[in-house]
Every structure is written in structure tokens, then in C-alpha cells.
1. Determine which structure produced the value 15 for relative contact order in percent (Cα under 8 Å, 6 or more apart), calculated from the coordinates; the candidates are 1, 2.
2. Can you tell which of 1, 2 yields 20, 45, 32, 4 when P(r) over Cα pairs in 10 Å bins from 0, in percent, for residues 81-136 alone is derived from it?
3. Can you spot which of 1, 2 the value 26.8 was calculated from, given it is mean count of other Cβ atoms within 10 Å over residues 57-64?
4. Just checking, which of 1, 2 has the largest value of distance in nm of label points 7 Å out along Cα→Cβ at positions 161 and 177?
Structure 1
């Protein structure tokens, strides 16, 4: 085993450490929860929205390095939390910052970042060279690592490295079962607006079943904006159970882990839902599993896409939208079967970012049209989903 090699940009005695499986060590100042956490390290390029990122269930079993140097300056609040679960497993396991978070300066703040992280059981580490770490990930891929916070500064670095080295990583790991809801629930709520907060959907136009593989709250609120009442169901729900709610459409949610592992039980049910003729919209993990259900294959990416500034091209219109992304797996476009069209591609690396079934009301995207955080270029996809459901209802009424 390679001996741990230390890198530190922190001032004062280090109370936190990030130990990679290959022996690299980044020292700094610990904050948030104390203890140790194991995960895959990825970097996120978003300049805002750190609270939404750290509470996105898609980051389960991951340690997020923020490339923007100033994180924590607007504190934290109740409204910007994206997970519905209070469990630490439903969010990132660790957070890495270049500079220590400052006292919050925002009229919306109800807590500072360090105490908020502690309450959620998330370990933070500040003062490390995030630029060097980001460069390392770009060149070598996302490493397995242990993040540790000990106020006394005592760390067994070799033991931490051994733990990181022994962890098999996200390949073959089904995490949707860890972050999904324990039982179904209903949400009829619109997105946050200045001066109004979250307002209810008073007269729903649609009923949408949401297959919860780790759904973000803002997806449910985006459905509310198109007049939908969302019925959120656990990841293991069968197609038959979903259909008992008489939905106008089905949304396959985002989530963490290896889509091939979750797809073992989810893909057969998604295939049945496709065959039912209902309008279907997939997001991120839901997009990948729709691809699996249709016969395509997924693959692990070297560094993944994590940020709120990713350019994606719509193949049908030629337009480019700037989107929010968070994924470490992708559909292999070479494996898409006949009748399934690639609709969107990443302008960073050409990877697949969207598909649709020709002649059917079924589509999905690899990115996050609900944003939170991120630009709102892709909100039109929810309107597209609404039009498909409206057309289905009119057709049924005319029959």
C-alpha cells in the first residue's frame, strides 16, 4: 500500500482530513459533524445553491468538492432543502471547501453552514486546495475516499486509506432503496416565489405518479407549476400499483447510485408503464433507467457532470440550453434500440443527455430541468409533459 502523502493549504493545526484510496491526503479545518464518512469524491462547479446540492438525494454516498471558493456566505434555511428525508443517507456524506465558511449574510438565513451540516450529520472540510483536487479528478477520475473531522487533530491516515481502498465504490450499488420514501405521499405545491413562498395547487389539472428513486422537492413543485398533483411512490412500487392511482402521467425521478443495479427491479416496471401508453417523463437516474427498460446500456463516467453551467444542445431545434447536472453514469448512445431517438447531447463531451420514443409520449433527459440550483432554461420540458398529458386526456374523452 502506498504511504499517505499529505497536502495542506490550511492555517493552524488541521482538524480535518480527506484521505484518498491512492494515499493522497488533503488536510484542513473540520466543520459540521465530527467522525468519519466514506464516499466517492466529485467536484461541483456551481457558484450558488450549496444547500440544494448537499441535500440532493442524488449525492448519496458522495463527497462534494465545491470549486467556487466562497461557500456558506448566505447560510442555510428550511425552504432550500431538496430531500424529503431527514436521514443523512439521503444527502451528500461530506463537503469540501477552499475557504472556511463565513458568518451568513442573508435575510433568508436561519442557520450558519457549519451548524446546519452538523445537524444533518454531514462532515465538512475547509482550507484544502480544491483546485488541485479538481485537477486530480479530471485526470484520474472520481476517487473513493474517507473524510474525517476530529477536533483534537488525531488521524490514523493509513487506516483511513485502507478503508477507502477497500470500498468497492458506486459500481453495482443500488442506493435508491436507501433514499426513497418509506410510503407514498401527495404533494400539491408550486415553486418558491419572492413574497409568496410556496403556494398550493388549488385546482389540479393532472395527477402524476412520481416513482421516487431519490426525488428532489423542486421536481414536485415544478409539477405543481403545470397544475399537477404529485403522488410520490417508493422505488419498489410495481407498475400495477402505480396504475391504481389512475395517473395522467408518470415521472421517473432522479436518484443516486448505479442505474444498472436499481434497474434490476425498476426497469421491468418502467417497461410496463411505457407499454400502458401513459405520458412518461424521466429525469437523471429516471432517464438512465428508462434507457435500460428500452434495451440500452449505461456506463460509468470518469469524472461525471456536476454543476449548474453545462451546455446541452437540443437536436430537434438546434438550440443550446445551459442546465444543471449531477450524474456519474450515462446512457451509451450506441446501444439505443431502433425507434428510440437521441434528443439532447452535452456540448462538453458529446455524452447523451436526452431520449424519446418515436411515436409515443415518452421522453427523458439526463440533466435537471427543475434546476434548484441552476438556470431555468429547461422549464419548458415540464410544459411539454403537460401538453402530452392534455392530449392523452382529450383523446380518452373523445373515445
Structure 2
């Protein structure tokens, strides 16, 4: 599949922000912890969501999709084996491990796949599971975990890295049973907080939500609930950049009380104008300037998932910006595609690039390397002169809902071909 984009049009109008892609997997996993019905609202219609539903169906879980709502009933959860053919497609599927381990006291799974943006080990997950009493066996890329007879145990775990998915897995694995678990150095991303809030509604005992230390007391049973997933702050940042680089003005609707400062404040340093209202933003830019540097960090720092579009923003800003993503050593390995379009970028090392702006980009035929870089290339094509073809767009649509529809509504000339 591919997009064909005619560049050079200002983006103007309104869009509705989707639900947080990164909250879908942990919140769906939480639904496996109860035999009652769970209703999840504001679920983005993504390719990853569709594969996740296939995984649940293979386990005996019933899922009824109603537009942006999932109705999940895991009463008949029978299997404790996560299917290899699906796990190797989705990195996010790893968080199902903690939930199934808690529900079935055992789980078999395979090393998860997903984007190739650096070495993505699951050792943090495995060591943490062992810390709460799980016994691990491994055969190549197949893993099995099981709880032996559980006692009233208390354990304190300091995460060596503030891994979002490892923390979510530990939360899911600890909320049922007799365990008392203290998790330290926890990430504070919005989707971790969403998971905790949902579990609290289900009857879990979790203290310290929103901080870097969580205290979990296992309970005997969790109940069903209705929970609304928070907004996709990565999508907010992406469309804000799209507005700024095309010289347009857009309104982004559907906001909630999520903290958007880590996303918006760095963009303001580029000269992006952002007016904040109760449930929407107005984004524009008269003149883009290059900040000295932009660096990713764990939340509430600038998200790694926005670095690719920030590099495109830097190509359209006057001056030189050092773009530094210390988290993933392959995040920068799409800049050659921007260079082919006319961008002036020096790749210093796998984590850093120097972007010299502003550059006049030209349309090209380009392959999509991963979700975030792929969407960044779409943004570059929007501002480029002439026609661009973005191939392998199925990767982009794993993480961004209705790209063609949203951009078309803003005035972009973009068409999808299967």
C-alpha cells in the first residue's frame, strides 16, 4: 500500500484527536484479569488494534467492536499460550504476558516483534517477573513463566530502566493474589497512569499513581468496568508540526485534562504558536526558528516517539538544531530519506543528528522504515515541492488512525492506493 501526496498546500481546518495508541494494549490486558464484562472507550481504529483483537479471540476472549468502543468478555479465557504468529508482529503484545500470568498462574509466549528502532530486550520484564516469584524456562525465543504456590510475600523492585511496558507488566501480574509489591523508578507516561486508573476502578489496590513509586496490594478478585482511554498526545504533536511546517492554522479538538506540556513546550521553542483552550488547541506558525538542541527523555520529557517529526520540523526552521534521542540507536536511521528530498542533515552517530534549516524539500519515492519515521516522511511530503510516494504505509497505519481522512479534511492532497 502507498500514499501519493502532492506537496505545497497549507493545512487548515479542524481534526479530532484519537485515543492513545500506547494505552490500548495495557488496558485491554487489564480486561483479562476479570471474568466480568469490560467496556473500553476511545479506542483508536488501528491496524495494531485489529491484530490485538485477533490475539484475544485466539485465547477464547469475546470482543465486540462498536466504532471506538471495545466490549471485552474474558470469562471463557482458556489458553495461556500467546500465539507466535501474532506476537512477532506486535511489540505491545508483551503486556498480555503479565495479565495472563496473573489470571492463569502460567503463560507461554514468544519474543515480541514490532518496529526495528534499536535493541529492544525483554530482560527487564523477565527479571522483574522472577522477582515476584515466577519461575522462568526458555527455549530459544519461546518463554514460559509460572507461579509456584503463592504465599503472603512482600517484595520491593527497583526497575533498572524506567521501561513502560515492563512496569505495566509488573502491575498487571501483581494486582491479583496475595503479593505486596513496591515498584520503584516507575515511568510516569500517561498510558501507565491510564492502566492504574482503570485497575483502581476494577477494585485493585494501588497507591502512588502518577509517581515513580507504586505500592500494590494483591486482591482476590477484580470486577468489570467502563473506562475511557486518554488522548494520543503523540498524534497531537504530529498534527501540530504538520500545521506549522505548511504555514497553516488548525484546531485540534477532543482534548482532555492530560498534561501536554512535554509535547507542546519544545515545539514552542521552534516558534510554533499554540493557543490552549478547554478542549482544543489552535496551532500556527509565522516564522520557524531552530533551537540549539532537542533531546528526548522519559515522561514528562520530550517523547522519543516525536523525535522523527521534530527532525522534519527542524528542516523547515532557520538555523541549526542538534536532535538527540538516547533511547533508540536506530531512531535516526531514516534521515537519509530526508536528505534525498533536499534536507541538510549530518548524522553524528546513531543517537544524534545535526539539522540545518531551512531547506526546500522535493518530492520523492520513499519506503517507510517504521511507524514514527513513516509519519514524519508524510509530513515532509506535505511541505515538499511536487509529488511524493510513500510506500509500506501499513506500518504508519499501525499507529495513526485515518491518516488520509484527517489530512484531506485539513486540505492536503493525499490519496491511498492498495
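No lab work stands behind these numbers, since they all come straight from the coordinates. Given the structure is predicted, the values throughout are model-derived calculations rather than measurements. Cβ atoms are built from the backbone, for glycine too; each structure is taken alone.
1. Computing relative contact order in percent (Cα under 8 Å, 6 or more apart) on every structure in 1, 2 gives 15 only for 1.
2. Attributed to the structure labelled 1.
3. Value 26.8 for mean count of other Cβ atoms within 10 Å over residues 57-64 corresponds to 1 out of 1, 2.
4. 1
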